[in-house]
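Enquirer: These are the structures in question, set out in turn.
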Structure 1
Amino acid sequence: MPRIVRQKPYFRLSRRDNPSIQLLVGIDEAGRGPLAGPVVAGAVVLNAKLPIKGLADSKKLTRMKRECLFDEIKERALAYGIGIADAREIDSLNILQASLLAMRRAYTATNVEADEVWVDGDKDPAIPAPTFTLVGGDAKMAAISAASILAKVTRDRMMEDYARSYPQYAFERHKGYPTALHLTLLRKFGPCPIHRRSFAPVRNVWRSQFVGSHE
């Protein structure tokens, strides 16, 4: 999957061309904690004329509800974008910087010149627009909630795709998070190309297997 996913709008959206619209972008990410797979960010500009009911922190919604809202957000939002930083970028930059990179990519993907950008958490991703951080924003601001849903559903689907390439790790079940099942399979099979080698559990397994194979 490309690192920037742009699907709406298909043209540059700015206040100069739309003086009656406030272009407020909400941004959130999914996938900072897993041992494998990308970190994914969503960015959303909601349409005040097409409100979406049920927006909330994606982690507190059922899978079915997230999937329904995912489609509704894409249909009703003025703009949305998805940004991705893969496991190699996470290992190279560290997970915080990779998360901020994914957020910048998501913002770029919206093709919007924002009046304001609101980001979940307390870290500013250095977006070229007036930016505000909001801890717990995915439960407080609808645009950030929508972004969290786009990010999580996109990432979950990516991990399900990876499960077909690497079926021995059961990524479709734990999405790369450090569950007991995942840790057991990691120790059994060793890391695969989408594992984050900068994360201690993966690094420790990789080192034990590498050192052991060269003794």
Structure 2
Amino acid sequence: MSSYLLSVEEHELAALRARFGPAPHEQVTMTVDSPFLDGDGQLLTTRNRRAEICYILHRGDPREAVLLHRKTYYPANAWRLPTGGIERGESVLDTLGREIEEETSFQIEKGPNPVRIEAFLGVLSYEMFHQTEQRIHTFATWHFLVSALPNAQPVALDLDEHLDGWGWRSIAQMGQVADELEQITAEDNRWHHWGRYRALSHRFVRKGIVDWGLGTG
């Protein structure tokens, strides 16, 4: 039987902490509703996914600029940190390498534009009560700081990702990005709960790097 089934496998979390050092595991409880988690473009917890990775990619200093993206079907100006689904049976680190390559063409420690995993920033776990379905969805986001070459330019390899552009913002601005995600979606019932959910990782990452100094030592 696979050892990678739950959103947070304790043995996997322990192994990452042993390799990269201490990292927080925070838990969030929230109430959400359709179409988040059950509508097109927002099927976060389906398709055999147990969790997701989030990579915070920089080209020298994350305090200066990290990579954001947007997708063709998002609300206008909804920029965010890149993420990718972890399938049941797949490890967090295998997913990280696969998603980075599919979305940017960069490969971990190899290829013409190698990237390096610098730090494990921690995990956000969620219990999301879905009002229409009247059930709880469990999920998690695993966050990693990744460095690229100074002049590296991301090029998507997987057209199914529907990427519509790349942007760069400083880590100090991640709180602002979170506010923007919430504001952009506040008046849009289709994306309101998605915006609330996506804002959480940006505040978590800002706190980890700016307030706690993770990945900058």
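Enquirer: Quick one: percent of Cα pairs over 15 Å apart, for residues 114-153 alone came out at 39 when computed from one of 1, 2, so which one is it?
Expert: 1
Enquirer: Figure out for me which of the structures 1, 2 the number 1.6 belongs to, where distance in nm of label points 7 Å out along Cα→Cβ at positions 34 and 170 was derived from the coordinates.
Expert: Structure 1 accounts for this read-out.
Enquirer: Determine which structure produced the value -7500 for helix-only ellipticity at 222 nm (-39500 (n - 2.57) for each DSSP H run of 4 or more, over all residues; to 500), calculated from the coordinates; the candidates are 1, 2.
Expert: This figure was derived from 2.
Enquirer: Using the calculated result 10.8 for Kirkwood radius over Cα pairs in Å, for residues 162-201 alone, pick out the matching structure from 1, 2.
Expert: Computing Kirkwood radius over Cα pairs in Å, for residues 162-201 alone on every structure in 1, 2 gives 10.8 only for 2.
Enquirer: With P(r) over Cα pairs in 5 Å bins from 0, in percent, for residues 74-177 alone derived from the coordinates and found to be 2, 10, 17, 21, 22, 16, 8, 3, 2, 1, which of 1, 2 does the value describe?
Expert: Source structure for this number: 2.
Enquirer: If mean count of other Cβ atoms within 10 Å over residues 90-97 is calculated from each of 1, 2, which structure is the one that comes out at 19.0?
Expert: Of the options listed, only 2 reproduces it.
Any read-out appearing in this document is the output of simple, stated calculations on the displayed coordinates, not a laboratory observation. This structure is a prediction, so every number in the text was calculated from the model and none was measured. Cβ atoms are built from the backbone, for glycine too; each structure is taken alone.
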